[in-house]
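Take a look at the structures below.
FYI, it's all coordinate maths here, none of it is from the lab. Keep in mind that this is a model prediction, so the values were computed, not measured. Cβ atoms are built from the backbone, for glycine too; each structure is taken alone.
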Structure P
Amino acid sequence: MPSAPSELHVVFGTGPLGLATLRCLRARGHRVRMINRSGRVGFEKDPETELGGGDAADPRLTREVCEGATAVYHCVGLPYPRWSEFPAIMRGIVEGAASAGAKLVYGDNVYAYGHVTGSIREDLPETATTVKGRIRAEVAGILREAHKSGKVRAAIGRASDFFGPGVTDASMLGGRVFERLLAGRSAQVVGKPDRLHSYTYIDDFAGALVMLASRDEALGHTWLVPNAPAISTRAIIERIASLAGVAPKVSALPSFLVGLLGLFDGQLRELKEMLYEFEDDFVIDDTRARNTLGLTPTPLDQSLAATLTWWKERTSR
C-alpha cells in the first residue's frame, strides 16, 4: 500500500526559532512550508520544504500560504524598534490558521510577566510595565481571544533567553559569549553574572512548540518551556570555556553603563528596560509542562556542546 502523505506544517519566520522548528518537523517526517518577508532562502532546503515570502500581517497572504496546513507556528522575530508591528502580525497569522482549520502555536517569551519576585510561572498575571512587555501581553491576548471565541485552536509556548545553533546576536548567550570565547577573548554580558538565570536551548523551544501542536490538551493554555536547572551566567560561561578548552574570561557591563552607552547605541537603549532580567535571579518554574506534557530539557552540557560545535563550524568558514 502507498504511504500516507505527510502532514503540512507552516512556519512563519526563518530566524533561529523558525529554523529550529523546521529541523524538528522534518525529523518527524512532516512537510514544511517556511514563510519569511523576503522569500529568500537563508537555510538548507530539501524537497519536503517549501519557501514563500510576504507580509505575515496581510490576511490574504496568510490564508493562501496556510491552505492545507495541519498546524501553523508563529516564530516571527523582529528587532526591538519594530515590535509595534507584532499585533498586526498576530492578527494576520490567526486569519491564516483559522481559514485552514489548523492549530496555531505561538513561540513567545516571558516579557509579559514583568519584573517578578520569585520564580516565573504560567499563572502569574501579565503586569509588565515595560514597553516590550506590554506589547507581548497584547499579542498573547489577541491569540487567547481568538481561541476563546472559537476562531482558532491555539497554544502559547514561552521560553526564557535562548541559545543554540543559529542563535547569534539575538541572545545574551550568542556571539558575545561563544564567538568571543573561541577567539580567546572575554565573554561579554550585562548586569550581574553571578545571579541565577534560566536559559532555554533553542531546539528544546522548537520541540515544545511541535509537541503543543500535537496534543489537544495543550490547546487554550500557555506553557513555559522546560530548561536545565538554573545556574549563574558566569557558571554557564565557565562550562562553555571548559568544553572549548579556553580560559573562562568574563566582562560584565554594569547597568548604569548600559544606560549611558544607550544614548549612542540603539540596541543598548532598547535593552535598558529589560535589564531587570540580569540584575536579579531570573528563574523559570517549568513544573507544569514537565508534569502535564512530559516535556524535558536537553542536559546543559549536551546543549552547550552542540552550540559550541555550531559556532566552531561557523567561525571556520
Structure Q
Amino acid sequence: MTKFARLALAGLLAMAAGGIARADDAQKAKIGVLRLSSSAPVFIAQDKGYFREAGLDIELKFFDAAQPIAVATTSGDVDFGITAFTAGLYNLAGKGTLKVIGGMSREKAGYPLIGYFASNNAYAAGLKTPKDLAGKRIAVTQVGSSFHYSLGLLADKYGFKLADVKVLPLQSLSNAAAALKGETVDAALLPISTARSLVDSGGAKLLGWVGDETPWQLGAVFASPKTLTNKALVTKLLAALAHADREYHDVILASVKDGKADINDKTKPLLEIIAKYTNLPVEQVVGNCAYIDPDGKLDVKNVANQISWLQEQGFVDKGFAADAIIAKEYVKAD
C-alpha cells in the first residue's frame, strides 16, 4: 500500500470513528405519540433527520389513545408526550407530574380533523347535524378526553345539557369506530383518519367538524419534571419540532383548499412521510391535515378555559390553573 493510500485510509477510518462517536453522543429520548396527522411535525422531524441533526436519538412509541401517553410520560416510560389535552393529563399536571412545554395541533375552521359521525340507523332516524346530538348515545375514547371536551363545547354552543347525552367511553379509537359501525351507539367523535374508511364504505355518516363548530387548542408537547431537568435535551427537541412545524405549515397547510391539501412536487414528499407513520394512503392524508401554528405557539387562554370547564364538570381536580402546569421558559404563548 502506498503512503498516499495509507493516509487516505487513515483519514476515512478517522471520519468513520468520528461519525460513530457523534452518533453515540446523541441524547436518547422516547416520544409517546398517536398515529394521527395531528402529530405530523413529529413524523417529519424524525423522518427528515431534524432530531438527529439536533443531536438527538429519538424513538417513537405509539399509543391508541391520548390519556395513556400522559400516564407513560409521568411514569418515565416515555420522556415526552405529544398528543391531545385530556382530563387525565390535566390531573397529572395539577399534581406536578407533568408540564406543558409547547403547542401542537388545533381545531380550526377549514382544517378537518375530529368529526362528528352518526351511525346509519341514527342518521335515518333524524340525526343529521351536530346540534342533533342532544340526548344521543355517543362514543368517545375516555371520560374527559379531547372528544368529550369537544362534545361539551358543542353542548354549550347549542344550549343542550351534556348530562342529557349518554357518553360511552370505549377506551380507544378502534373501539369507538367499531361501536359506530355495529350500531351500538348513535354517534361518535373520531379523527377523520380513523373514520374515513368507515364513511367511504357506507358504514357511517359525517355530520360536521369540531374545528368548524368550536375551534380550540387540541394538542401539546409535554414532559415530566425529571425530563425538564435536562435543559439541553428539551431545547434540542423543541428546536427540531419548530423546524418541522414551520415546514409543515408553509408547505402543506399553505396548500389546503376546501379542507384538502394539494398533491404536488412540493407537498408530496411530506405527505408521504405522514402517510408512512399514520398507515394511510396519501390520498387520505390530504383530507385530514391538522392545523399547527408555524411557531409552535400554545393558545394559553384556551388551555385555561379547558381547565376551568373540566373542573366545573368534575373531571379535573380543583385548586390549580393554567399557570401551574405550563413551563413558561419553553412555551411560546399565543
Self-check item: Test item: distance in nm of label points 7 Å out along Cα→Cβ at positions 31 and 295 calculated as 2.8, pick one of P, Q
Solution: P
Quiz item: P, Q: which one has log10 I(q)/I(0) by the Debye sum over Cα atoms at q = 0.08, 0.09, 0.17, 0.20 Å⁻¹, for residues 143-302 alone, as calculated, at -0.28, -0.35, -1.03, -1.24?
Solution: P
Quiz item: Taking FRET efficiency 1/(1 + (r/R0)^6) of positions 135 and 271 (r between Cβ atoms, R0 = 35 Å, to 0.05) for each of P, Q, which is largest?
Solution: P
Quiz prompt | relative contact order in percent (Cα under 8 Å, 6 or more apart) from the coordinates reads 17; which among P, Q | solution = P
Practice problem: For Cα extents along the principal axes in Å, the calculated result is 57, 43, 41, so let me know which of P, Q that is. | Solution: P
